[in-house]
Structure P
C-alpha cells in the first residue's frame, strides 16, 4: 500500500480503514441512501454503515447483486437494516422511480452518499441522450439529490439534527477540458476524450456539492454537502481504462483496498469532527485542495442552472 501514510490533522491517513474512521460512532436511528452499493467501495460503505447501526438503503442498477450484498452483510451483522431499490443513474426515469420507491418506504433521510460512477468510457449517450459519464456521474445524482431534498430538510427540522450529502468526486477533476464544463458541447462527440469527460463529470460533482452548501447556508438549512476523492482503488471502475492492466499487476503496491477506499466516504458522512463543515473537498480522510475551477462559485451557479434545466426538460 501507499508508503505515504502519515496521519493528517484528522488523525487518519491513506491507510486508515472505514471501520477505523468510524470507531465509536453510534449511527442508530439514522437513515442513509448509498448509490452504487452493490460493488466496490459502495458495498464496504454500506457494510460499515450497517455495522454502526445505520438503516441503509442501497440504490443499485443490478437488484440481484444488491440483494446478494444485503444477505452477505446480514450474515455478518444480523441486526443490520437494509433495503435494496433499483437505480440506474443514466436514466432520469429510473432516478424518479427510485425517489418514489424510497418515498413509499416512508423513511426520513439523514445521509445521502452519491457514490456510484463510471470512468473513461467510449463516447456513448445515456437513455436521455446525454453523454454517458456526465449523465451517470453528475446529472443522475443531481436529479436524485434534488428529488430527496425536501425529505432531508424536513428530517433535519424535525430531529434538529444535521443532514449530510456526500459526493464522491476524484482527483481526476483536475484533468478536464480547458473550459472545465463544456456546456455547449456536452453531447458533442467531436473532440471527446474519455479522461477529460470523466474529469468534467467529477468536477461537476464538486461544484454541485459547493453550490448545495451555499444554498443551504443561505436558507439556514442544517444540512452539509461535501465532496471527496476516495483514492485510487482496485475496483471495476477501471474496466474501460488502461489502468485496468496496471491494477492487475502493480495494484497492490500503489492502490488502496476497498476497506481503505471507503474510509474517506465514511469519515465525511459520519465523523463528528465535521459537524457544520460544508463545501469542502477531502482526501485520505483529511481536508484537501480542489482545483481553481472547482472553487469557482460562478461556475457552480452556472452548472446548477444548466443541470436544473436538463432534468426539467
Structure Q
C-alpha cells in the first residue's frame, strides 16, 4: 500500500509517499480500504514539530486520525458480514494517510445509505466536536449563539446546528470568506477584519450579549469575543488555529457567572466518540447538517493539503482522497 509519511519535523515538504506492506488485521480488527481521509489543523502543528511536548508522534510516522472507506479484511473473532461495508472510523491518531489502515472492529461506524464517504470523512472530527460542544454549552431554543471562525469545517457545522437548535446565530468570519458564510444563512454576519467588529457584534446581539460563544479561532480574536458573552452565559474556548487558545480572565468570568470550557470538554474516546459520530451521520442523512468540502487533495499531495490549511485561506473542510485507479484493496 501507499502511505504519506512525515519524514522529519518541518514544513509541508517533509511528506514522502512511501510503499509499505499491506496491513494484516489481528484478532478483533478490520482493514479499511481508505477512500477519504480527514485532515485537521492539529496535524499540521504536530508535523511542524511545534507540539512535541503534547503529542508522542516522532518521525517517521504516518499521520491521520480518521478515514472513510470499505472494510476489505476482517481479523479473527470479527463478523465476516462486515467485509465490504461502508464505514467511517477514528484511528489511534496515526495511520490514516494511507490506502489501507487497521482499526479495532468496535471503532467502525456504518455509514448510512444516502450519506457519501466524503461527507462521512468530513464529519469524523468536526461533526463529533460540534455535537459535543453543543451538549457541553447546553445550547437551547432561546439562546443567541455567536460562532467565531464560522468559515472552517467546524465553524460551518456550528452555524448549521445553531440554526437548527438555537434562537439566533451570529457568524463571525473575515474577508473573502464572508460571502460563502452568508450562504449558511446566519441571522447576522460580522467581518472580524473590521476594527469595529466588536461594536458591530454588540449592536446585533443587543445589551444582553451572546448566551453562548463558540470560539473556533482562539488568540486575540477569541479574547475579544469573550467580552460579548452575556452574564450567566457560556464560552467555549476550544479553538487554536490562531496559534494558541484564548487566554481568559477566569476571575472576570466568575464575577459575571460565565461558564468557561476548553477543548478538553470535546476530547472524546471509545464508545462515547462513536456515539457522537453515529449521531452526526444521522443528522447528515436527515439534512440537518451538511459539511462544506472546500478542497480535496490526492494522497500524493498530502503536503499541499497541509500547506492549504496552514495558509488559512481555505473555506470549509480539507480532505485527502485515494484515487480509485491507484487504490489497492
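Every number in this text was worked out from the coordinates using simple rules, so none of it is lab data. A quick note: this is a predicted structure, and the numbers were derived from the prediction, not measured. Cβ atoms are built from the backbone, for glycine too; each structure is taken alone.
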Which structure, out of P, Q, was distance in nm of label points 7 Å out along Cα→Cβ at positions 59 and 155 derived from, given a value of 1.2?
P
Calculated from one of P, Q, FRET efficiency 1/(1 + (r/R0)^6) of positions 91 and 267 (r between Cβ atoms, R0 = 35 Å, to 0.05) reads 1.00, and the structure in question is Q
Out of P, Q, which structure matches 35, 21, 17 when semi-axes √(5λ) of the Cα gyration tensor in Å is calculated?
Q
Which of P, Q yields -12500 for helix-only ellipticity at 222 nm (-39500 (n - 2.57) for each DSSP H run of 4 or more, over all residues; to 500), as computed?
P
Per distance in nm of label points 7 Å out along Cα→Cβ at positions 11 and 227, the highest-valued of structures P, Q:
Q
